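Structures given as structure tokens follow.
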Structure 1
Amino acid sequence: MNVLLHPLTLVVFFPLVGVVLLLFLKEEQRQEQGWIAFLTSLVTFGLSLWVLTRFQTGNPALQLELRVPWIQIGGIWNIEFHLGVDGISLLLLLLTTLLTTVAILSSWGTVQERSREFYIVFLLLEIGMVGVFLALDLFLFYIFWEFTLVPMYLLIGIWGGPRKIYAALKFFLYTSAGSVLMFLAIIWLGMSGGTFSLPDLMARGHIPSSAQTFLFLAFALAFAIKVPLWPLHSWLPDAHVEAPTAGSVLLAGILLKMGTYGFLRFNLTLFPQASIRFAPLISVLAVVGILYGAAVSYAQKDWKRLVAFSSVSHLGFIMLGIFALNPEGIQGALLQMVNHGISTGALFLIVGMIYERRHTRELAALGGIWRRMPFYGGLALVVSLSSMGLPGLNGFVGEFTILLGAFGSRVLGSPLYAIFGVVGVVLSAVYILLMFERVFLGTSRDPKNENLKDLSVREVLTLVPLVLLMFWIGLYPKPFFALMAPSVMKVISGLQNAVVAVR
């Protein structure tokens, strides 16, 4: 098949079509710009569904692989344009293309300054995010990884809030600094193994235990900052609060998952012995993040900042599931990556909708909104209950499976991790329900709340697909587990061999 017409090439680079078309539009053609960006992202989502139809469920191997020689110098640098998909990356590919489409739709009419550039940057960000999840060459992965920093930096720094420059610089410096050691580790792996291909490195044999420790830490630092794992989380609230709504949706929904995906894709497969040794430590940090994020969320007075800190707590659950190092924990973590993207992305959309009307996110200034905006209140209730993990909705399935994995983890060796995780679930219910009561119930705290208009058709269309997914995953998660299970078991088999070696 022609490289340019390969399904994975198309799904990665099709947003460039929209970028080129946008360059020919004038700045004042905002409606046309919105249509081009939306249709481009919608077609990209359609291409990801095409990839899904060609994917063989039950096959643990990498599928639809594309390998093209790219940089070859003196037999030392053997870098390929190498893409592929399995049950782990496919779910995140679908989530990325869906949330990008929803986020662009949510931006219609809200971006008044440099709207053409806004959509261009957004589509470029989609290229980087999709590339991260499909790249199988470590050097190519790093290029996509670093590329995503620039569009998100611009989204925060140009279209963000009053402290946008501070937040953008903090985001950029934190995440780029953490990637330096990972880049050195990638160079070491590529030069010592004769290839930068992940499948080839895994097939060529065992990396010495002493080297695994340092390589694991080099990759882990970059991924832990991106997650962000406590105590490397301080950049996240500022970035979320200052980012435009659509930027926050992708930051929470996708960019944070690049960190958890990195742990699952690279650390657990390339450095299984080091993963086993560091699992208790990382799980402790994850549990601290769960409790800390919940406690700080409870104390917030700014609605968007509350949602931002809740991500620290929710991502702690995902990390706990990954480093339970068993099928239940890892499958729960992968499903919860999707769940968090759906639920928290929807929460940021809901916050953005009220901000467009009231120009405030202070909880004290809101109240009694459900009476004036009944449809908005109903959708917000479903999203809030999803975020807190109510049975019947998506959050419950992911959190329950993670806690099941942590409770029975032989590597962690103690049920305390799961017990503290349950405490985090209870705390999340506390701050979510308190938030909902302050915003939607009771009496209005400000006369301005009395004249609010309910959701427009466009706003409903941004939320309804996410709400439907919440019910689908919550009531019938079997297709999602079936999609990921073979690939997860392949990772588990490598870890089981490492357990023998460690013993």
Structure 2
Amino acid sequence: MGDKIFYITTPIYYANAPLHIGHAYSTVAADVAKRWQALRGREVFMLTGMDEHGEKIYRSALKDGVEPQDWVDRYADDARKLWSFMNIAYDGFVRTTDSAHKKTVEEVFRKLRAKGDIYDAEYEGPYCVSCETFFTDQQVKDAGDSCPDCGKKITEIKKESALFFRLSAYGDKLLDFYKANPDFLQPSGMANKTMDTVRRGLKDLCVTRERVTWGIPVPGDPSKTIYVWFDALLNYLSAAGFPADPELFSKLWPADCHIVGKEIYYFHTVIWPAMIMALELPLPQKVYGHGWWTLRDDKISKSTGNIVTPYEVCGKLHPDILRFFFLREMPFGTDGAFSLERIEARYISDLANPLGNLFKRTEVMIEKYFAGKTPAEGSFDAAILQKQKETLESFSRSMDELRFHGALNALWELVDAANRFIEDKKPWVMYKEKSPALNDVLLTLEGCLEFVTGLLSPFMPVKCAEMAAHIDWEIQMPEPGAVRKGRSIPGGGILFPAVEK
């Protein structure tokens, strides 16, 4: 890997309303992937941030009677507080109102205009202010004369002087890139739709707006501002030091993974790579689009007002429980139904019962049978050792592919195997019979606690720190069969107590 830092990003979130669990889902996924790479010993950099320009933000601030900058400052502060609450360990927080970001956007715009990839023209057609998205007449007609994405009223722009990005010139290059780099578009269902769209032909993209003052002015033409999406996508470069800090940029770029919601997958898999091609830079390794959570059978979305925040969800449950639920409940890339009842059911079925009981039973037996210390002599059970090896292989492969659900499935097979191991071996009988094999059983169980705690830690960093304290262990990448003999096990209270009704 050399000096290359593992660089993973979330979308930058639009500063027009409080963030909800859909935004938390993207950010938790990136944080878990980052923590996994760090657990393996890689240097990592996770980027998140706020998209703070555009007509919708200007209108929202005006309606609220505040300056746009004050408006976006408030939402940036709220986002930082939410990510702290959710135990998100980001390394960079980019804002499109940052001076460094503005300089990057201006430099890119000048370069692509000089190259001829940005040219003068006129724009006329439908535009959704809510989504900050240009649409074709046919797309709007097919959606019943409303926005195809959010369903809101469409604005008709009449012959606006504009600048366009020559997106159509990159269709074949994109298809060649997709073919040569099959891991770039993930998951496969979204990949196929993207390739079909590109095969049908791309139209050039309008990348400026007139009469929209809240944005980055076009270099040399302050009557126009740069289209919010063109501006926003460049955050991944500006935060990586392009072009001002070539040393940092060489360590971070290309990005290893962009995690995005499926509603913005097209922007990240078609427009964004075309922009990078135009800049003659290496393309990211992967764009992974995740699905939506639904609430009361409708998409959780700021545009529809159908939202729930992490603060509401975590009134009775630790934020780590929500983190776990996000990635355990459904495969990453598919849609899923969200409810407090589903979270509580998952909490009981996975955490309170099998995992919590495994910890408590093992701790109690070590205290009762060995005066609170792991046996000084004994061997690790061969069958559980083999299961740990299989678990680590499957877990690692799934995590590298962002198949979080598969990774947790593999880990819970080990948790279940450890619980069956207790029932099969009956250590309470061994203790009465003074069997020397009791040493092997308790050493094996203690090794399982360390193993599970280590692999689970990217998902539940705070709760796993509590689990590690129970067994006086420092969280690290676990090794199959590893166990510390003759070590004190402090134990503690119930790790996953019953939820109060």
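One table, with the values for the structure above:
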item	result
Structure responsible for 6.3, with distance in nm of label points 7 Å out along Cα→Cβ at positions 450 and 490 calculated and labels 1, 2 on offer	1
Origin of the derived value -14000 (helix-only ellipticity at 222 nm (-39500 (n - 2.57) for each DSSP H run of 4 or more, over all residues; to 500); candidates 1, 2)	2
Among 1, 2, structure where P(r) over Cα pairs in 20 Å bins from 0, in percent as derived comes to 24, 59, 16, 1	1
Origin of the derived value 1, 5, 9, 11, 12, 12, 12, 10, 8, 7, 5, 4, 3, 2, 1, 1, 0, 0 (P(r) over Cα pairs in 5 Å bins from 0, in percent, for residues 162-433 alone; candidates 1, 2)	2
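Read-outs: derived from the displayed coordinates by stated rules, not from any lab. On a predicted model such as this, the values are computed, not experimentally measured, just so you know. Cβ atoms are built from the backbone, for glycine too; each structure is taken alone.
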